[in-house]
Structure P
Amino acid sequence: MTTTGRGPAGHLEKVEAPGSMLTTTAARVLAVLRISTGFVFLWAFLDKTFGWSYATPGERSWLNGGSPTKGFLSGVDVGPFQGTFHSIAGTWYADGLFMLGLLGVGLALVLGIGMRIAAGAGALMMALMWFAEFPPAQHNAAGEATHSTNPITDYHFMYGVAAIALAVTYAGHTWGLGRWWAQLPFVQKHRWLI
């Protein structure tokens, strides 16, 4: 059997190994996914900081002394870690790390730089939030239905997987600063920063 365009396998013309080819269209779609995913993180940071009244009213904004983690973590009523989440709800370190994560992951994805760090941090943040909502549970601590629609794959899982996929496909190189970032001498010496 040949792949030269002649003979029985002529329809194969040229066979690419998996992962060896990314079309321009695919790169652009990944860029849109990267920017969109980054904006989810960045918007959450901005709304929680300034209280633009989407998820966070102005009087509960971080700038007005509100806590970005207290409402969510103190409301955790399901899963094996609810006590842990309650104990860190509203602490300075939980608020600070959460907001730093939202800002860092959001900017990195939107700009297309530091994608590996952003993917790791974003996936970790989403994993922690997944455990806080704990989709495998069908009932909360009070015995009420959680209305979980899938025991594994929820939006936290999808955002984490998307961040990893964007990093490993170098999605920051299209419509982002990824190529420039990768050429910086410091990044060349520390490739994990790509």
Structure Q
Amino acid sequence: MSEQSKKTQAQQREMPEPYEGNRPVPWLVVAIVAGLFIWSIGYLYLAYEPNPPSYGDRRTAADFKVAAAAAGGKVDGGQLYTAHCVACHQATGAGLPGVFPPLADSEWVIGKPETLVQIILHGITGELTVNGNKYNGMMPAFKDKLDDAEIAALASHLRTSFGNDSGEVDQAMAKTEREATASHEAPWNGDAELQAMK
């Protein structure tokens, strides 16, 4: 047998190359995927909220407005504290060690009421010493967010809560302090500027 014949016989003994047949996706899977897609589009359409992204959730600006009480129109300082301060200084007024200073027994809270009003109005940046401990953070200003009655109510709440037993602050003082530093735009520079007000 010739060499060519051997090669031909060897080739004839080889099986054909395997191939993959055509198996379509089951209709049930197609229906489930299509249903999920249609549901997701409907959900996005129905859940759309036209609020500005700065709100961060479904609450509106009206949800953050602290309403005056019906009797006498007195503003609730505790409600203001919950809305603006509790995230940093905590519900107990103890703050967070090394991060946010305490309000309980703080010389800045129970000291001169004018100093506390200035802190609330303009905020603080830089190093601040509270009860012998140093804090270096940033407190926002509330002069554009709260009116004089609200500043007075918040300051009064701080001075009479968390074990503090100092006098209340009236609206006239808050107005006077706001007018006295109307041209002051930046936050107070911690101990460096506040010590002179102490």
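Where a number appears in this text, it was derived from the coordinates with a stated rule and is not lab data. Quick caveat: nothing in here was measured; it's all calculated off a predicted structure. Cβ atoms are built from the backbone, for glycine too; each structure is taken alone.
Work out the source of -12500 here, i.e. which of P, Q gives that when helix-only ellipticity at 222 nm (-39500 (n - 2.57) for each DSSP H run of 4 or more, over all residues; to 500) is computed. So the calculation was done on Q.
So if we calculate relative contact order in percent (Cα under 8 Å, 6 or more apart) for every structure here (P, Q), which label has the highest result? Mind dumping the intermediate values first?
Working: P: 21; Q: 17.
The maximum falls on structure P.
Here mean projected area of the Cα convex hull in nm² has been calculated and equals 15.9, so which of P, Q was it run on?
Working: P: 15.9; Q: 26.6.
Structure P accounts for this read-out.
Of the structures labelled P, Q, one was used to calculate mean count of other Cβ atoms within 10 Å over residues 34-41, giving 10.0. Name it. Label of the source structure: Q.
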